[in-house]
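Chemist: In structure tokens below, several structures.
Only the coordinates and a few stated rules stand behind these numbers; no lab work does. Since the model is a prediction, treat every value here as computed from it, not as a measurement. Cβ atoms are built from the backbone, for glycine too; each structure is taken alone.
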Structure I
Amino acid sequence: MIDEALLRSAAGRAERYLTELPDRAVAPTADALARLDQLGGALPEAGMDGEAVIDLIDRLGAPATIASAGPRYFGFVTGGALPAALAGNWLATAWDQNAFSTASSPLGAKLEAIALDWLVEAMCLPAGTAGSLVTGATMANVTGLAAARHAVLAGVGWDVEADGLFGAPEVTVIVGDEVHAALLKALRLVGFGATRVTRVPVDDQGRMRADALPEISGPTILCLQAGNVNTGALDPAADIVPRAKAAGAWVHVDGAFGLWARAARATAPLAAGYELADSWAVDGHKWLNLPYDCGIALVRDRRALSGAMRIGAAYLPDDAARDPFEFTPECSRRMRGLEVWAALRALGRTGLEDMITRCCDHARRMADGLRAAGFEVLADVPLNQVLVSFGDAAETTRVIEAVQADGTCWAGSTVWQGHTAMRISISNWATTAADIDLALAAITRLAGGR
């Protein structure tokens with residue numbers, strides 16, 4: 001039987017946690033982290049009442065969380081969770097659908113198809129683009145690169161799904177010099193390796209230099225970056241993609257957060273030319289503000305994606321319906337399509353555009369405030385990323401640690417083009433100008449600015 005009281009208790013605790021988020025410290029205290037040891041020990045011999053289990057994890061777990069769902073968490077380009085998406089997540093968990101096929105979940109398959117069509121439309125990508133919902137941008141990159149591998153090797157007569165990479169024609173992979181680590185991990189997972197790549201120099205904003213693109217010949221995959229993880233800068237796709245395509249290359253885009261720029265009129269010009277690519281990897285739990293986890297893999301050529309992902313077995317349907325298992329690396333998988341559908345249905349095109357534009361406005365407000373306080377903002381702020389130095393590496397590190405301990409906001413550290421910096425990422429739907437001003441005041445106070 002369903003324990004209705006237990007579900008109401010859990011929902012009440014979740015609501016209380018979300019209500020208190022704006023007023024709590026973003027980072028947990030050392031004492032809260034130390035109490036987590038009480039959750040371990042030997043596996044209990046006897047079970048515990050469900051309400052006692054939830055009470056224990058709530059009392060010990062909630063204070064030990066990073067308040068990444070809150071409006072002043074500026075680390076790792078992490079969005080919050082839109083109310084409609086969170087509610088959809090709860091429903092999807094209760095329904096417990098295996099969104100593997102139309103047979104295992106007709107609803108899951110339908111919602112995923114609708115959500116993917118809406119995503120393609122929102123980001124102004126080619127009509128008919130195929131896709132799948134995966135765990136995050138890493139697996140979205142794996143999916144897109146697997147489709148690329150299928151296509152470029154099929155183009156020279158090699159069936160990589162049947163014969164693997166042993167003895168296959170060599171594939172050239174081209175990346176920018178500030179390629180994201182997740183893209184390199186994806187290259188490892190599809191068998192290309194992280195170091196057997198051709199690196200293209202970048203400019204002073206971290207963008208791939210079009211004038212430094214090497215000559216392309218033979219099976220080639222060119223990987224562009226829409227949204228440098230430090231600066232937010234986008235590679236100049238309009239200058240690069242036509243040249244690469246004319247030479248026969250497959251163009252893949254790591255667009256975890258930056259590709260969302262195409263969904264807002266103010267930022268869309270920055271992402272011009274990305275619609276010409278062949279595959280795109282995007283995160284839903286970044287700028288779409290879905291609960292973790294949701295990545296989006298999109299591929300222009302449906303046959304290339306299906307060729308890389310499709311499986312066959314006697315018990316599987318073989319009809320004209322779109323089955324998710326034809327397009328995704330996972331078989332058993334949760335119904336992510338509900339959360340994407342709920343978020344886009346609640347926002348609409350204008351709401352999505354407003355959320356993206358608002359975050360970019362907040363980032364510029366943060367950068368302007370830091371400059372006014374006498375600190376060095378190291379790069380332009382085209383989107384939602386702010387890099388700031390507080391002096392030398394030691395002083396910058398001290399300020400970052402002090403800000404994290406203070407708890408008013410949370411931002412991480414990075415080293416970019418020789419500079420140690422605080423990296424501030426603003427991508428939460430709930431962040432307001434007041435949150436930016438509160439965070440600015442705390443950072444300035446702790447850094448000793450004017």
Structure II
Amino acid sequence: MGKYFGTDGFRGEANIGLNVTHAYKIGRFLGYYYGQRQKKLAHIVIGKDTRLSGYMFEYALVSGLMASGAKTYLLHVAPTPCVSFNILHQGYDCGIMISASHNPYYDNGIKIMDEKGHKISAELEQLLEEYIDAKEDTLPYATKNAIGKTIDFSIGRSHYLKHLQSLNTHPYNGLRIGIDCANGAASTLARPLFEQLGAEVFVIHNKPNGTNINRNCGSTHTNILQSFVKDNGLDAGFAYDGDADRCFAVDNNGRLVNGDLILYLCGIYMKEKGTLKNDTVVSTMISNIGLGMALEKHGIKLVQTDVGDKYVSECMVANHYCLGGEQTGHIIYGDYASTGDGLLTSLMIMNILAEKGKPFHELLADIRIYPQLSINVPVTDKKQAHEDTDLMKAVHNITETLGNEGRVIVRESGTEPLLRLMVEAKNDSICQDCINQLMNVLTAKGYVI
């Protein structure tokens with residue numbers, strides 16, 4: 001990770017950690033890098049979620065891109081996977097998504113994707129950071145008829161929607177579903193996607209006002225959708241985050257179906273269909289140990305990466321795997337998309353429900369999920385705290401005690417000043433005791449804010 005770019009782009013509080021000058025410079029550099037540097041006209045597509053600051057960053061990026069001679073296409077409010085899809089199908093040099101994902105409205109971020117729809121390389125991120133911090137702007141400005149252009153490309157959202165609908169395998173007639181759009185980028189797309197495929201759709205939190213994105217709704221606050229599904233007797237529910245690149249599901253009993261359970265459900269289904277390449281699923285190190293055990297019973301291998309959908313994607317591409325994701329709901333279907341896609345995840349689950357004709361909860365009956373407790377701890381210095389000798393000793397002792405019946409992971413957040421603590425064990429009481437031990441060390445050493 002660099003000075004500005006973490007595992008999910010450049011993120012910070014709007015006009016504090018991430019300001020309009022940063023956005024302008026990113027536009028300037030990308031316009032030059034993909035255009036004048038390569039002696040061609042750069043074509044770049046931009047999407048954003050529904051945050052108040054989205055327009056501000058969009059216009060700053062466009063100013064920088066045009067000043068460097070790029071031709072920019074605006075999707076306006078659109079999910080991150082919509083940007084990725086249009087990069088691939090329209091032949092753009094790169095794409096930019098303005099979003100801070102599941103964070104509150106006052107945060108924002110700039111995610112950049114390359115010509116294959118994947119997150120840009122660490123090398124390009126470093127070049128961007130060097131330009132942002134440079135005291136002088138040495139890049140040439142476009143002049144006269146070489147100044148860039150901006151095109152309204154809202155039709156790109158329709159292209160994306162039609163692509164998703166083309167992946168439907170069974171009619172959804174008779175299925176009743178609830179959808180929580182998090183007042184974010186999926187707010188105008190989710191209902192038509194599933195209604196046009198025959199489902200009866202009930203949508204909540206689809207009225208964004210600039211400040212209500214992710215507020216007590218969406219994938220970070222699923223309790224409302226869980227109650228909604230159960231109280232209304234629905235067959236399933238789906239909750240997205242602000243930019244709709246991830247999804248949590250809810251079964252017919254109101255039980256939360258996280259990314260691990262989704263990978264299990266889709267993994268064994270794809271294995272049955274003969275479409276799971278190399279009989280392998282990719283997840284991260286914090287996926288529940290029960291996932292690997294359950295997949296193994298079906299002859300499926302689980303490969304784990306560092307935390308971050310970026311690393312999952314890199315592993316999938318390098319090894320030609322077609323299914324991977326995170327417990328947090330970033331699920332990548334490599335045959336159809338190059339990034340996590342919440343709407344696509346919903347569609348894949350709906351295909352399974354429509355074909356199997358069984359209640360959702362029955363399809364998950366054979367996987368045992370170990371109790372898992374995770375907390376985020378704001379700290380004064382996440383690197384120093386993470387490498388503290390006493391904390392490392394506590395982690396070692398807990399690991400020895402748990403043996404094969406659990407594990408502990410302590411890691412730095414890639415986007416925030418936090419340590420993330422996670423413990424899995426036979427029961428909730430053991431999980432809580434282990435977390436308390438870690439917190440006692442961090443508190444005693446003065447790291448906890």
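Chemist: Suppose you compute P(r) over Cα pairs in 10 Å bins from 0, in percent, for residues 349-412 alone for every structure in I, II: which one lands on 20, 45, 27, 8, 1?
Modeler: I
Chemist: Have a look at I, II and say which one yields 13 for relative contact order in percent (Cα under 8 Å, 6 or more apart), as calculated.
Modeler: II
Chemist: Another one. Computing mean count of other Cβ atoms within 10 Å over residues 189-196 for each of I, II, which one ends up highest?
Modeler: Largest value of mean count of other Cβ atoms within 10 Å over residues 189-196: II.
Chemist: Between I, II, which one scores greatest on mean count of other Cβ atoms within 10 Å over residues 261-268?
Modeler: II
Chemist: Matching task: 32.2 is the computed value of mean count of other Cβ atoms within 10 Å over residues 237-244. Pick the structure from I, II.
Modeler: Source structure for this number: II.
Chemist: Please compute Cα Rg over 2.2 N^0.38 Å, for residues 13-140 alone for structures I, II and give me the label with the greatest value.
Modeler: I
Chemist: Which structure, out of I, II, was FRET efficiency 1/(1 + (r/R0)^6) of positions 253 and 381 (r between Cβ atoms, R0 = 25 Å, to 0.05) derived from, given a value of 0.05?
Modeler: Attributed to the structure labelled II.
Chemist: Taking 5.4 as the value of distance in nm of label points 7 Å out along Cα→Cβ at positions 21 and 293 derived from one of the structures shown (I, II), identify that structure.
Modeler: Only one of I, II returns 5.4 for distance in nm of label points 7 Å out along Cα→Cβ at positions 21 and 293, namely II.
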